[in-house]
Structure P
């Protein structure tokens, strides 16, 4: 792989985002995995991603590390943890930290797979079916080293957690999808630097991730929890996509946007999710720069936004 083809983005301080594009139009700058060393010196990967892109992830990691000691899972949806078993086979002795409600699904993923196929259809098939995690892989619900703080942040999923981790002289806060998703806008270049400068509503693409079965009350509580525990000096690391040095501002924007979507959707419950998405794209100020998105990314976003609308309608 040439330097130009690398899918690894250097965020400085030993923190790397690895993009995991999928074999479908628009499925780039969407799924990612993070690699870093924590304050205990452990080599850590957060959310290794779908089964289908584990070979790609392993290839990128070869340029960064000889081994991985710990995997952090914000949650176990296919796009975050579907490839965990294959990943752990590459790194014998690796430990996995996740919500305890996720353990049985990791060990026996059939129920998760069937539900994912029902909800996502061909997207689930593209991600790939997860293999059972061997019972020999140590599963943790807390960090035995006492370095990583774990916060329950359900809503997007009942087994969703967020994690605060000291690393390289700064603090990383992996928020998964508890505070929505963001992505680069057209013209901001291939560098990850755009995620590390102050953002305003005028230059930010942010949207909720509220798929069926979405728990609105839990999501609200999770955002309130994040707002209360953030110190303000953390780097907020998203599962989809990038990071922000303005964690409090981003969480507040996510809280406001979630409530705005509920207000906007309420009088349109008799309309299709696709029609509601059309309205959201014109009425939500954080989505009005949709014209700056490449066409393939916008089509992907419209599809996932419709799924988020379904989750809100059913909540």
Structure Q
């Protein structure tokens, strides 16, 4: 009910919504409306109550709250349920536990803080409290496991679109799983999967976004940034989560139509930061690679299966996600 109340109050803007109107639209008693309004106030929502006028939403707290995020989603959104945590070891770990127990597709796990966030290739992902977006979405796509690598690229496209829509910041994709702004990383994506030879039990898409981080350690200041640092404005994290889920829904539906990225390929390539630029292909871990493990070429975008097409001295190669890292010639991008 809190989701519905927040949706009605938000849509009303500066206008009051009468208690009677809320009762009729929600099909509940005045006591039930009053009780849920009181609980929202306790959660930090500033809601003005005026006799003979009703209720008006004045201010929303900068805290992740499941009913609030849900109130911003359309009925057709793939995100159907949100589990919100103040602190958790890893949203991906929790989402996998839920998926194993039969939780349906569309369940989103979000957290204010992760104590053991996961990055690509087993790296740890720093997840500062109350400033970022740390979330994992459960999917059960009816495709073969070989097609699942596309999901990471779909998520990257959705994040970039969500950032542009909500923050009006131009963001780009560094294939396959990073979002960059002004050449610095702002988001990482990790997809994990449980499958058999020809069947996916579930996939979990983990997304970590540096939203309102004010400062980074000196050793990564040249590689990492946040939406706040780039815009000078505090980001509405709940609004951004909702925008990303809506964009993901559109992209995911197109992917399921074909089982590949053919309907998204052009849009993805338009956001690819290294497109038509020289890149380095690093086979193995970057810090361990010697010159024999590094190859250079021109990145020309992805194919319909999500592989990066790189023109090298030996011809055009299809680089598959998970096998290598791709970097710019003079730095991260």
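Of the structures P, Q, report the one carrying the highest value of distance in nm of label points 7 Å out along Cα→Cβ at positions 72 and 280. Provide the component values of the computation, followed by the final result.
Values: P: 2.7; Q: 3.8.
Between P, Q, the highest calculated value is found for Q.
Can you tell which of P, Q yields 1.00 when FRET efficiency 1/(1 + (r/R0)^6) of positions 56 and 176 (r between Cβ atoms, R0 = 41 Å, to 0.05) is derived from it? Traced to structure P. Each of P, Q could give relative contact order in percent (Cα under 8 Å, 6 or more apart), but the derived value 13 comes from Q.
To which of P, Q does the computed value 1.06 (Rg/Rh (Cα atoms, Kirkwood Rh), for residues 216-303 alone) belong? Structure Q accounts for this read-out.
A value of 1.02 for Rg/Rh (Cα atoms, Kirkwood Rh), calculated from one of P, Q, originates in structure Q.
None of the figures in this text is laboratory data; all of them are computed from the coordinates on show. Keep in mind the model is a prediction, meaning the values are calculated, not measured. Cβ atoms are built from the backbone, for glycine too; each structure is taken alone.
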